[in-house]
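Bear in mind that the values in this text are calculations on the coordinates, not laboratory data. Model, not experiment: these values are computed from the prediction. Cβ atoms are built from the backbone, for glycine too; each structure is taken alone.
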Structure P
Amino acid sequence: MTNGPYDVIGVGIGPFNLGLACLTQPIRDLDCLFLESRDQFNWHDGTLLETATLQTPFLCDLVTLADPTNEFSFLNYLKQTGRIYAFYAVLLDTDNFFVLRNEFNRYYRWAAGRLDNVVFNRDVEEIDYDEASGLYRVTCLNTKMDQRKTLLARRVVLGSGMVPNVPEACEPYRDGVVHTADYMRHREALRSKASITIVGSGQSAAEVYYDLLGDIDRHGYRLNWLTRSSRLVPRELTKLTLQMTTPDYADYFYALPRPKRAALVEEMKAIFQGINPCLINDIYDLRYRKRLNGDVDTMLMSNTEIIGCTRDEATGRFQMTFLQTEEEKPFALESEALILGTGYRFKVPGYLAPLADRINWSDNGRIAVARNGSIDRNGGEIFIQNAEIHADGYLPPDLGQSCYRNSVIIREVLGKPYYPIEQSTAFQRFSAPESSTDAAFSAGA
């Protein structure tokens, strides 16, 4: 690994930057390097339950939507590992193309192991800008050798991802609660508790509840699941609704006034934060089956927000205060274990501090993301892969957007497209037509 300068240094290797590494590897005009602090690739390894599936089809892999012939495709992984015919048979008896999350993690690890532009055990500590050379200086620590090195890059792509979100009421006891991001590491210990409470409304909370409900009669714990949402909100997976993840909708979103964009973000939660409908049905069916042999000790309650939390140091039990938001009625609940399925939030990495004056910020202190994914004031030097959707940044956490987003970044770096970038993929329009002729043409299309 040389000091550079590299055309691109990617910081953090999740699915998005791993995809960028795969797509840039065959481009001779690009010299790229991707740094990861962990010693190996593992995608949400704390949530890899045996039955957990993706929420997107397998075509949303690292490369296929940009280059179906690329060697790093999921189908090529299946072929190279001798499993493509078995996978074909699986698809014959399925209602969707959502594959197991464990399988996709193995695919990601397979791809990472075949790349020569990916380096693990490199913790990026600081990124600054050298005005004289016009290069970014990336200082990283080799965590195995305890050695620091400064690398040079013309552009930087941030892929550090999100961090677990902890409600304010639970923050003082962060070390005692279990976030679903770490569920697998605590799974067996949790089953020895007399009572378990899950807080959260999304897919991960539902997966953990389903997993614990399956063993409730064998272990005899009390199981509570409390959600702030008004019901178990299914993820909106209808085909026309998913047009809101297309480049067409992103163009429309960025053209709207900021107050309109802020309001739209709240309406998008069912698209990006809902639960797979089949899992909701599975939970109901499992609850029904458990009841056949005598009821089990479980409570599922919606419209409920955690507003207070303390922990008894002697017993380790949590005393929580919840608010039923429609009745505006508080109540208390005690539990030996507390699991937070409260999602993730974006935290500005500390290594960006020296670049604060080169980054675009919104009024509320969030990073403002341009349409091309850049966050720097020059509009093409620092890119970000995955951050919260907000009024000043439309980066859906949809794996189906990875190839498009990476194709755009590659175009910005090269100054020309390398992979074809579709300008319009939606079957509907979002903005008003410019003229009656335009409207008539669209209506007849």
Structure Q
Amino acid sequence: MSVLEPTPPPSIEVLLYHAENEGILPITSVCNMGCIFCSNKYNPEGCEVFNIEPRPLKHIEETILWLGSTRSPVIIGESVTRINEGEPLTHPDFLEILKLVRGTYPERSIRVTTNASLFTETLIDEVREMGNVEFLISLNTVGYRKELMGDMNPERTLNNVRTLGQSNITFEGSIVALPFITGWNDVEDTAKFLKDCGATCIRLLAPGFSKLHPLSSKVPIDLRDELLDFGLRLRKELKIPVLVEPPYLKDLTPVVVDVLPRSPAKRAGIRPGDVIAYERGREIFSSSHAFKIMRDLENPRITYERDGVFYDTVIYKEQFTSPGVIMYDDLDPEDWFDWERKSGVRRRKMLILTSVFAKPLIESALEKRGLTAEVKAVRSLFFGGNIEAAGLLTVRDFLGSFEEVVSSGFEPGVVTLPKRAFDPWGRDLEGVRYKDFEVLTGCRVVLG
């Protein structure tokens, strides 16, 4: 097989444009911590990620309209593009940036991911006055802050979180779970601390390490099952939503994970464990579908199933507002039906190469729709370690799995690759185009 050749990357300006078009506002790659679980130092050679200095306020002003006119939140500090996101509060003009976003988009919420170490009373007061700003506090540990995060003033950080809660500013907490280093007691203590400070939700994140990371060989094989059990127990004990990410979903059952107190869904009688089955008689496709309907409609009339019995209720709320239910994100029906049309799956021999996480969801959707396809979970050869997310798979990974499938006797006419593995120009994290996969295999590729 020919050598895969990367293509030149787009300019930073173009990357910023596409990020902001998705509602993401990168402002700096500078970070004031040194987390041992951070992946940035252990990416394989050739991994295409970009660091940016703190963007000048004038430049952000000039590009602020790139964020578009959607109703989705403006996201700051969350690494979901190829631009490394640092600690946003290290930016010298962070407060002015928030004011600029609020002035330009007065109706949109602003969501900031931060380690909380740089909060000041002035900043917290200004944010409270501004309104509709939410934080995701990446706290991770209360007892091992120096060892895990390089936090040289841990008590100040913890006091900042307490102050944030006392100021009635909405925030969630996240914990990268490393019980093989800290023990489960620290993970639990951290969750309880966040809850006591006023966190509305806690996210337990499974660690992901490339083969180059010194911790890649330390992750226990049974951590996934332990984390799911731990999250379930913690949810019952703390009585607030505790989400495990990734959730390791087995199918598309639209089950309610949790219900926020005093929310429209709570008043409508919805409980954790209920399955959202219909909206005005229309069958629900997935959890993503259920949540989107309940969020976007005014007073959605739904049918839910509990212990084998179906109930009808109305969730009284305004259009495009939260119903107050917590559900995991799985498959969007619009994306799925668009893929059905483009791929011609009903008349072609289809191979779907996807992530370990997505495989059971895709198989569930195929069964639901009466479709047939070969679905293959792809191992990460480029990153290695315990990396399993679709967005971190590369063309070389897909080629390796394709060869395994073909050698077993299956000869596809069309191959589906996950859209999130590629940038807007069809390039993976090595800069290789998915079109090269087509050339090397002779199969048409559909992204989905």
Structure R
Amino acid sequence: MDPHLLPYAERQAPRYTSYPSANHFDTSVNANTYEGWLRSLGRTSTLSLYLHIPYCRQLCWYCGCNTFMTRGGDIADFVTTLMMEIDLVASTLGSRNVDEIHWGGGTPNVLSPAEFRRLLHHIDFWFDLSPQIRHAVELDPRYVTAELATTYTDAGVTRVSLGVQDLNPHVQEAIGRVQPFQQVRDAVHTLRDAGLRELSFDLMYGLPQQSCADLAKTIRLAADLEPSRIALFGYAHVPWFKRRQRLINADALPGQSERYEQAELARRMLADLGYESVGLDHFARSDDPLVIAARTKSMRRNFQGYVASESDALIGFGPSAISHLPGGYAQNISTIGAWRQAIESDALPVARGHVQSAEDWRRAAIIQSIMCDLEIDLAPWGGWDMFPDAYVAVAQLAADGIVELRNDSLKIPPSMRQFSRLVAMTFDAYSSPSTTAHSRAI
């Protein structure tokens, strides 16, 4: 990589799936705050429901999500408690209009077909589901069955996302997730045979033992299965935060220059294979709704990554789930036991959050434009005079070719899109390169 870009690639920056980032949430937001926000939603407000299924059959070493190993009886008890949380929230909400459901985790397909149907029927009881609902499920390809696939089709699921990560046996062994290509291919065929056509793959670079050749092989094999979308994430090694990552040999991780070369290789290959770059780290076919939204500058970024459209409020269910309403963010208790105890006491299980000020909303809108459109015109926001500190930082990035400045506008060249988090961070009133504790820019 260009040596002058190396210091930027090594900088830490938030992923900006929220503003401010979740590490700035605090306990000033509690159950009473959240209840007030829920009640204040207008009757015509549209809702996106996120259900966090925190269980996995095994814990992958690379994963940074809030997950737990399943034990006998865990899932059935969890489903019952999750339904109780839905009762608490839905009976308080001012709106029942749902246009999106997203199941994440963890591993949502640890739920049996009967458990999935039970939860969805409960949601259908409380909410008015749009006929054009966007309904997505994240899946572990190792546990896809024909019965589950048919259940998803019957439930109206419109998109499934498969955690592929890497397709080289030695890399899979190094990250504690062995799933041969044949297993992923069979899962794809099972899903498509059931009528599920819109598939997304999650891939990763920067993994232990992973070379550029390994990543190229993974991309070729993944593209052969013709997913409509691919998300490419850089592995963040934070063993002090996620103890399971201590099982990964840090000496086997690629260096910063290698990570950059892997990311650039992936972008070139995916472009050659007919995928268009979307935002920071997503790629999609030209007719995909995400690409169309990007062209019309209606794409948004939230906790599910990039989305083609956004509801008026995001309501999260399950341990650690985050809700976003006009008043701000509310995050649930992270541990399953404490989350369950709160719900069984008829209390909304909120642990912390953030009340968004008018200034927060202003900066959030600017950061959204940078992360989604790779550009922003600051004239409607008062121009650079309103952001003198940001201008100083952006001017330095412009001097190194990462961003282009013209009057009150900035634009990130396509070749520099992977530095967009650094550009966005110049408008972040809560973070700075010296104090942030996030993943590296690349």
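Out of P, Q, R, choose the structure whose coordinates give distance in nm of label points 7 Å out along Cα→Cβ at positions 99 and 379 equal to 5.5 when calculated. Mind showing how you got there, number by number?
Details: P: 3.9; Q: 5.5; R: 2.9.
The correct label is Q.
With Rg and Dmax of the Cα atoms in Å, for residues 251-354 alone coming out at 19.3, 56, pick the structure among P, Q, R it was computed from.
Numbers: P: 19.9, 62; Q: 15.2, 50; R: 19.3, 56.
Structure of origin is R.
A value of 4, 21, 32, 29, 13, 2, 0 was derived for P(r) over Cα pairs in 10 Å bins from 0, in percent; which structure in P, Q, R was it taken from? Before the final figure, lay out the partial values.
Details: P: 4, 18, 27, 26, 17, 6, 1, 0; Q: 4, 18, 28, 30, 16, 3, 0; R: 4, 21, 32, 29, 13, 2, 0.
Value 4, 21, 32, 29, 13, 2, 0 for P(r) over Cα pairs in 10 Å bins from 0, in percent corresponds to R out of P, Q, R.
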